[in-house]
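These are the structures, in structure tokens.
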Structure I
Amino acid sequence: MTALGGVSAAGLVDPVGGSQAVFRAALAALAHPGRIVTVTEPPASPPPLSPVMAALILTLADHETPVWLDAALSGEELRSYLRFHCGCPLTDRPTDAVFALIGDPQAAPDLGVFNLGSDQYPDRSTTILVEVETLSAPGTRRLTGPGLKTERRLDIIGPPPRFWRELQANHAAFPLGVDVFFCCSDKLAALPRSTKLEND
């Protein structure tokens, strides 16, 4: 554990095994949209970063992946934490971000400002990690598409109504578009761009 700016900044307890476990959890969430996945032994992250968002970004980001932070997560202590543990460059330009971290979804920019990929390289779009208040299932949001035999229902409290409309537009742009991870405490769920979202 290393002190940065007076804040205890712990990385993954087991950097190799832990990152492999988190990566498998992320893949499972993407392969099964809307499934709530628990990450075991996530790091004691610096607030306001949730443990599961810290685990994801520590696993996914490196010196070649620019990271964008919203205003809620842009404090210097968190910036130092990410530089120290990930070595990732931090960018102020959403279109340059490989990963974007949103701590306050109510104030999040339109999803369209991020990199949506291109016809030649749709996989080079931004992956967005969003802090939410609760994740629970079943719920009122109906998910259909690849990875779902019929449908899955999920409740996510935190993002404003416009966010769900933006996700519907994001799906309509497939194969372009962003992929989204929802983070809450030690739990995550994913909504890839290929998944269709409907509200009851």
Structure II
Amino acid sequence: MYMDSITFFIYSFISIFVIVSPLDGVVTFVSMTSGMTDKQRHIIGKKAVFLACAISIFFALTGDMMLRVFGINVDCLRVAGGILLFKVAFDMMMAQISRESITQDEIKESIGRDDVWVFPIALPILAGPGTITTVIVLMGSTDIIFNKVLIIAAIILTFLICMVLFLFSDIVYKWLGYTGMLVFTRLMGLFLAALAVDFVTRGVYNIFHSF
């Protein structure tokens, strides 16, 4: 039981961490706050991460209810989400910003605005459709209350890491460099593609056996 809980937590954390992809967020964060002071960047970073974490936890807690309201089976969301995640993963492996979240034009139009911590950093860069789908599917995959608590803990841990990376974004960016960021993004894209396939196959299997 203990090992099962650890395994479930690790699976949940990796799933959420890969789709959030904090280093992708750092690239956007650095580019959009380059003209600000350290204090301003820290305030924006904290606000963005807190909002993204709150959004993720909100959908994790209410996702099942929303699915019931719309009459959607969690396995249907698992298949649809898997397809969406695979598209995001493909864009990551090509080192491109996924158009399921935001376009380059939207990023350019957001530069200089006071609310960049809301859009595009918190939503949808950190807590986009892929993140929301992932947390809902994870919560719908277990009926054990303790496992649901572990998912919430995995969300919080992911965004704590985001917070640290944002607060030390200049150091991280200088240490890894743009090339290092691209390599990491491609690796995360590979793991995300595997997760997407897992979502789709499990969803299709469960739907098939429900008839």
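The numbers here are math on the coordinates, done by the rules we state, and not lab data. Keep in mind it's a predicted model, so treat the numbers as computed, not measured. Cβ atoms are built from the backbone, for glycine too; each structure is taken alone.
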Structure from which 45 was derived, relative contact order in percent (Cα under 8 Å, 6 or more apart), options I, II
II
Which one of I, II has mean count of other Cβ atoms within 10 Å over residues 26-33, as calculated from the coordinates, equal to 20.6?
II
Comparing structures I, II by mean count of other Cβ atoms within 10 Å over residues 50-57, which one has the largest value?
I
Given a computed value of 2.4 for distance in nm of label points 7 Å out along Cα→Cβ at positions 66 and 122, which structure among I, II does it belong to?
I
Which of I, II leads on distance in nm of label points 7 Å out along Cα→Cβ at positions 58 and 162, largest value
I
Quick check for you: by FRET efficiency 1/(1 + (r/R0)^6) of positions 42 and 82 (r between Cβ atoms, R0 = 30 Å, to 0.05), which of I, II is greatest?
I
Match the computed value 17.5 of Kirkwood radius over Cα pairs in Å to one of the structures I, II, and report its label.
II
For -8000 (helix-only ellipticity at 222 nm (-39500 (n - 2.57) for each DSSP H run of 4 or more, over all residues; to 500), calculated) the corresponding structure among I, II:
I
